[in-house]
Structure I
Amino acid sequence: MLLHSRSQTHLRSKITIAMSLLQWIYLINFIFLTMHETDAAYWKEWRMFGKIGASLSDKQGLTVFVLARIPFYLPLLYGLINIDRFSGLIISLIFSLFLIGHFVAHMLARKQGRPEFAWPISYIVQFGLLTLSVVQVYLTVSLLI
């Protein structure tokens with residue numbers, strides 16, 4: 001009985017550490033996303049979205065770009081506050097997988113000769129997002145199973 005109790009305590013301790021680490025990785029990833037979004041506003045990323053984005057004036061594009069962050073950020077913040085619940089873990093998984101896909105999209109755009117996000121700080125933020133997202137996926141999946 002004592003051995004069983006010790007192994008349960010050890011398992012709970014590992015889960016608590018993983019959950020705490022996931023909270024910090026999620027938060028830092030969110031901060032890196034915000035840095036990327038600032039960089040994206042500078043590069044006028046809305047112009048990359050086909051004819052509709054390209055047809056917007058800078059003022060219109062920035063307005064739509066900034067306002068679109070509200071429905072995008074609300075569920076991410078909900079996931080962060082509720083990371084200890086199943087719904088928070090699912091949002092964490094979707095968030096981190098989305099950012100990995102977003103990184104791939106930027107790399108493909110760069111291969112096509114797009115000049116946006118070619119500054120060293122842009123690369124640092126994007127590779128930071130990728131690294132944090134891979135760790136976030138790993139931690140989230142390990143807590144889900």
Structure II
Amino acid sequence: MHPSFIVRVCFVLAKDDTILIGKRLDPDNLNTEGYWELLGGIKEENEQPLDALRRELKEETGVELIKAQLFHAYSFQHKRMGEIVSLCYQCSYDGEPKLINSHIREQHSEFRWVNFEEAKELLFFTEHREIIDILSKRFN
């Protein structure tokens with residue numbers, strides 16, 4: 001039996017009043033190429049959300065999770081996967097984020113540290129734009 005929804009975790013890494021974002025490729029032909037987004041991924045079956053967060057953080061940036069604070073959750077309909085519930089965490093971490101080349105080639109064309117003013121000028125999915133607005137209030 002398939003779950004009625006999929007859980008996605010997204011993480012926010014902050015450094016010197018900037019956050020790390022990724023520019024989407026479109027491997028699934030969903031018209032997402034060129035959009036910027038917060039990083040994260042899908043929780044695997046029988047995986048707890050914090051374990052998924054820890055795994056995604058390590059896979060995508062190479063850093064170790066120290067602490068995570070859930071600050072936002074939302075759901076949306078994905079064209080192919082159905083309903084996705086996204087859990088957004090602000091993370092403290094150990095190490096310097098490295099842009100993992102294999103990940104960049106699969107899902108993102110680039111990663112970038114941006115401040116909130118710069119983020120306002122970039123193309124984001126609606127849900128991620130709302131998260132950026134929430135974050136800018138938290139950081140200011």
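A value of 21, 18, 16 for semi-axes √(5λ) of the Cα gyration tensor in Å, calculated from one of I, II, originates in structure II. Among candidates I, II, the computation of helix-only ellipticity at 222 nm (-39500 (n - 2.57) for each DSSP H run of 4 or more, over all residues; to 500) that gave -8000 used structure II. Structures compared: I, II; top value of distance in nm of label points 7 Å out along Cα→Cβ at positions 64 and 80, i.e. the largest, recorded for II. When you work out distance in nm of label points 7 Å out along Cα→Cβ at positions 32 and 120 for each of the structures I, II, which one comes out largest? Max of distance in nm of label points 7 Å out along Cα→Cβ at positions 32 and 120: II. Where is FRET efficiency 1/(1 + (r/R0)^6) of positions 16 and 56 (r between Cβ atoms, R0 = 35 Å, to 0.05) largest, in which of I, II? The maximum falls on structure II.
No lab work stands behind these numbers, since they all come straight from the coordinates. Predicted, not measured: the structure shown is a model, and the values here were computed from it. Cβ atoms are built from the backbone, for glycine too; each structure is taken alone.
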